[in-house]
Structure I
Amino acid sequence: MSLSSTCIGNTENEEANIINLVYNFDWSSTSLGPMDSWEPVIKTVMGVCLRSTFPICLHIGPPEWILLYNKGFSDILKTRHPFALGKSTKEVWPEICEIVISQLEEVRKSGKGMFKKDEYFELERDGYKEESYFNYTFSPIFKSDGTVWAIMNMAQETTQRVLNARRLKVLSEFGNRTSD
């Protein structure tokens, strides 16, 4: 077996593990209730989320905003996975919950999506606080009665790109000053 097929197999296994976690989670222990009672649109979006390779998280059921996410998003959560599955946004991201919940509520009330570029967050994901940057969208998911019942969060971590650009700028300025 080649290295690339081993890596692909591991990725497929990790994706399958998260899908199993979601489908076997006791959703009746949350304010969302059992998965059988969910709106069809939520189940459809959940299927898209779980099978996507792009990091996606669903924040479901205001005001708690319960998390459901795919393999790609578990990489963003780092050590908060699998704890985050089925937990409220406030429980998962206590250090940034005020920012995130206010953005979720803005999308819920307006019914319009939101895009943020290189948004700064100070997160504790690996046991220490770290400077983190993300590009992300919040897109409303509507129930059949027209109310927003979930928000799809597609995210891409841009921390390394932002930090590298800052380092290059400092090095360039340093080079300009030393040549003077």
Structure II
Amino acid sequence: MRREQIHVPYGYEPPAEKRKGTLVYYDSFEDAEDAGLEKAAEEAKRRNFSRLVLYPLHEETVRRMSKAPVSSFYRREDRLHDWKRSSGRSWIAVEGWEGKRKKYTPVEAALRHLEERYETPLFLYLSPENANAFASYSTFEEWIKRIRLILSEAPQQVHPRLLKSAGRWSVAGDEIQKEPH
């Protein structure tokens, strides 16, 4: 294998990476309106994420998480594809992995899939209800060390595990804090 030499001037430093990681909007999207999707896209743009992934949940996953009635997966996925096309943003993706599985998918399996497929670090964009549900799972403490959460709005009640890891999540629209290096 040949190596190509690149000549750069003395003292050259490559430009800093301006975009970072992936923001995954993990939701059923049953009652998702364009305003909510726009808010997630604006948050991804404001925080300089390289990609926004809309991750609709399969009906069985939603039933186990919230027991709420939900329409079929393909209808919700088609609506997300329509919104993506109308927004004209090429850096937004709609993940259809749960639709291909056609069954309940635990959140840890979904996160492993997302880690393998998309640029890290991963940030999950969740509703307060989904964040509290995620915090109630036994694998939460393992995963919160590897990902960060962005909540769509301030929660009324906070799960104790979510409260314990308050440094790993923030609310959309809050001021971005500089992380220590």
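Only the coordinates and a few stated rules stand behind these numbers; no lab work does. Bear in mind the structure is a predicted one, so any value in this text is a computation, not a measurement.
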Item to check | Origin of the derived value 22 (relative contact order in percent (Cα under 8 Å, 6 or more apart); candidates I, II) | outcome: II
Checklist entry - Of structures I, II, which gives -14000 when helix-only ellipticity at 222 nm (-39500 (n - 2.57) for each DSSP H run of 4 or more, over all residues; to 500) is computed from the coordinates? => result I
Checklist outcome for this item: Highest-scoring structure on Rg/Rh (Cα atoms, Kirkwood Rh), for residues 97-152 alone (candidates I, II) is I
